[in-house]
1. Taking Kirkwood radius over Cα pairs in Å from the coordinates of each of P, Q, which one would give 23.6?
2. Can you say which of P, Q returns -0.63, -0.68 when log10 I(q)/I(0) by the Debye sum over Cα atoms at q = 0.17, 0.18 Å⁻¹, for residues 273-344 alone is computed?
3. Between P, Q, which one scores greatest on mean count of other Cβ atoms within 10 Å over residues 97-104?
4. Can you say which of P, Q returns 1.38 when Cα Rg over 2.2 N^0.38 Å, for residues 17-224 alone is computed?
5. Could you tell me which structure in P, Q was used to calculate distance in nm of label points 7 Å out along Cα→Cβ at positions 89 and 353 as 5.4?
6. On relative contact order in percent (Cα under 8 Å, 6 or more apart), which of the structures labelled P, Q is highest?
7. Comparing distance in nm of label points 7 Å out along Cα→Cβ at positions 145 and 257 across P, Q, which structure shows the greatest value?
Structure P
Amino acid sequence: MSPTHTRGGAFPAGFLWGASTAGHQVEGGNVNADLWPVEWGAETHFTEPSGDACDHYHRYAEDIALLREVGLNAYRFSIEWSRIEPEPGFFSRAALEHYRRMISTCLESGVTPVVSYSHFTLPRWMAGQGGWASETAADHFARYAARLTRHVGDLVEWVCTLNEPNVMSLLEHTGVIPMGTSDRAAPGAAGSEPSGVGGHDPARYRPGLSSADLDHMAEAHRRAVTEIKSGPGRQKVGWTLALIDLQSGPGGEERCRRARRHGEEDWLDVSRDDDFVGVQTYSRTVLGPEGQIPPGEDAPTMQTGWEVYPPALGHTVALAAERAQVPVLVTENGMATDDDRARIVYTHGALEGLAACIEAGIDVRGYLHWSLLDNFEWTAGYAKTFGLISFDPETFARTVKPSARWLGQVARGNALSPPGP
């Protein structure tokens, strides 16, 4: 059932207002994940290892309470496959129980859990078999999805299978890594020196996934959907896609068309069989005949170097709705900055575009900000701050930022509030 659309900056009844995290970036001690040994390698190009991260694995109840206290009603987080299945075929009952408690804490707090089954990291054993490029990848993911669903499915309404499986396709066609987790290095990439657009030389960026793997990733997704839909529970299931607002500069029309088709539209077509599609957008990229045209010298940029361009979200939500023809859930949108006032202004602009989409009749189910916490941003370590809440790396003490309270005010009123003076 579609939510009722409203006008004047208001949002539909039942709209999800929340924030997102990813397990490896916030939990800490994720020693069975593929990236852990890469981060600690002698020739790693990670600025620093994830280490204890935000200790969210032990402090999730405090973080969920803070999310609810400021006025948000939804929390998207990922379950770490490497904790659930540290060895092939062995499923940790203790880890399954941990995540069930985490989901229960959300529900007891009046927070809707939006659960991602895979957010980039893999168990070491699966990475050793070739990761997503392995012929058995879909079998392994389906088995994991089935076991996880049997344990937590009765408590979960919203499930995201794979996070941004189209990232490598976008990188190939644009030279840009397009999401908040932009500095992710591939397992086995230690020793490569990052350079070029977005901090990486695309020719050196060699994970097990490439744009040729659309069918492969779609199979893994669909196999997981089948297992999740087998229950228990009655989940809405989709996957999340990195969507850059791709725009054409002079002479870049054909390049932009190809990039949009192969990096975004082909992947959105897969979502036509799903209950929703997750949209993850931060900025725009302008393409000329030779590739990306950098932002102008006077253009404001984020800590990542991306242009501060709030209208991007409305543009990509419209693209997703038109192409996938299913409801849209904004699963990531945000700004890396140490200026929290700029974060508020950026988010207000993004929500203006989202409200316009809803007024135009697009079925948008929620907005989940990236991210709840300042966290481990892959090769950049902890230097890039996307969070609504900061933390002290020594004591793990949390500090709620004004942006969190502003977004909570928007959520409580279910209508867009001015960004203030």
Structure Q
Amino acid sequence: MVKVITYGTYDHLHQGHINLLKRAKALGDYLIVGVTTENFDINRGKINVEQSLMERIEAVRSLGIADEVFPEEYVGQKIDDIKRNNIDIFTVGSDWEGQFDYLKEYCKVVYLPRTEGVSSTQIRAEKKLKMGAVGTDTTINKFKYNSQFINGLEFEDVYFDEKAYFDFSNIPNVLDSYKELLDRNEIVYVAVRPEKRYEYIKKALLAKKHVISESPIALKESETKELFELAQENNVVLFDSIKTAFLLSFSRMILLIKGGMIGEVKAIDATCTSLEIKDWLEKTSFYSSITGWGSIGLLPVFKILGTKYTDMNYVSFDSEAMKDVFAKISFIYPHAVATVTLGIGVKSEGDIRISGTKGYIYIPAPWWKSEYFEIRYEKVKDNKPFYYQSDGEGIRMELVHLLNCIKNNTKNYYVEEDISESISKVIHKILMNESED
């Protein structure tokens, strides 16, 4: 039996990909296909994939041409794969002519002609969507910078809804009104203070604009549900921006947990604190610990254990200058527990531990930005470190997924609607109790 192996990104699987895979299969009896991960593409300087790894793997698998499909995750993997699978022929498109000759030491190398006139890059670049921002949050600068790496997206406009506390000199077009922003753009990035987001998002959705908003998208569960319903009615995308969800390390960790790597999860302990932003927060009154950190701290709890907790308890403390500088929230599930510690003006180790029946996962501080995590077991020799590079704190992959959701009319599956609604529910409960005091 002649075994053939090939590799590719296969973003927006098209006829050129299919032709190449058919030619590869014709070279032998058994075809193995490696689909490059976002992490591997980033390391090669190519980050403009618009589909997730699992979407691309399933697209290749569904063709029925390949006998095996798996992810390619690291430099040097081709040699490992060829030796491990006793490969006879390595093949790839002719645009890589000569670049894989080093593999001739291990097997035969064949460069196949590509289909002219079609490529994933052309498909992604067919139409650029314009995105503008409303608000004064410093994340606008981050989104502006990272948008330049994304095919099919143009970010130029900002409307400042109030006094700006940061330098936005990199924004070329500062507009005079929110209406002008809506008229000029197809996507609106909402980065206003939490209590104002609902109204701004609602206006954008009614104008049939796609929306990506800082989280929480509203401070009441009922308002969050209303906004998602409004998005559906107007056939547009409402996207909850929790950047941690789009870190490659975080999304891969979730897959490993669901795959049983640490057994059944029994406890989650997450901490999010900061002193760095305390000074300007006191001036602007934008956030409390729960509105500033709540979405991030609650994300792993709801992503791993789900939103159907049976009980919730919390405690929060004020300071002379600010409300709610510290909060601790506990959740009880039928077979697990979770604790989330949040602080602005209170500092603690910002790590996370996820305990399972076979082992546990540890992510060091700041876990919400970390590209690294460890799976630890009873026997230290069995411990496994994982590292996944995510340029732009997850923003680049977030924008890629946003465009993919818009183009395919699908929902954000990194932050599902029930998670967004549950975050608003928890935040509202704590805020209501504060106001009653």
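None of the figures in this text is laboratory data; all of them are computed from the coordinates on show. Just so you know, these numbers come straight off a predicted model, no measurement behind them. Cβ atoms are built from the backbone, for glycine too; each structure is taken alone.
1. Working through the options, I get structure Q.
2. Traced to structure Q.
3. Going through P, Q one by one, mean count of other Cβ atoms within 10 Å over residues 97-104 is largest in P.
4. Comparing all candidates, it corresponds to Q.
5. Among P, Q, the structure yielding 5.4 for distance in nm of label points 7 Å out along Cα→Cβ at positions 89 and 353 is Q.
6. On the way: P: 20; Q: 14.
Going through P, Q one by one, relative contact order in percent (Cα under 8 Å, 6 or more apart) peaks for structure P.
7. Going through P, Q one by one, distance in nm of label points 7 Å out along Cα→Cβ at positions 145 and 257 is largest in P.
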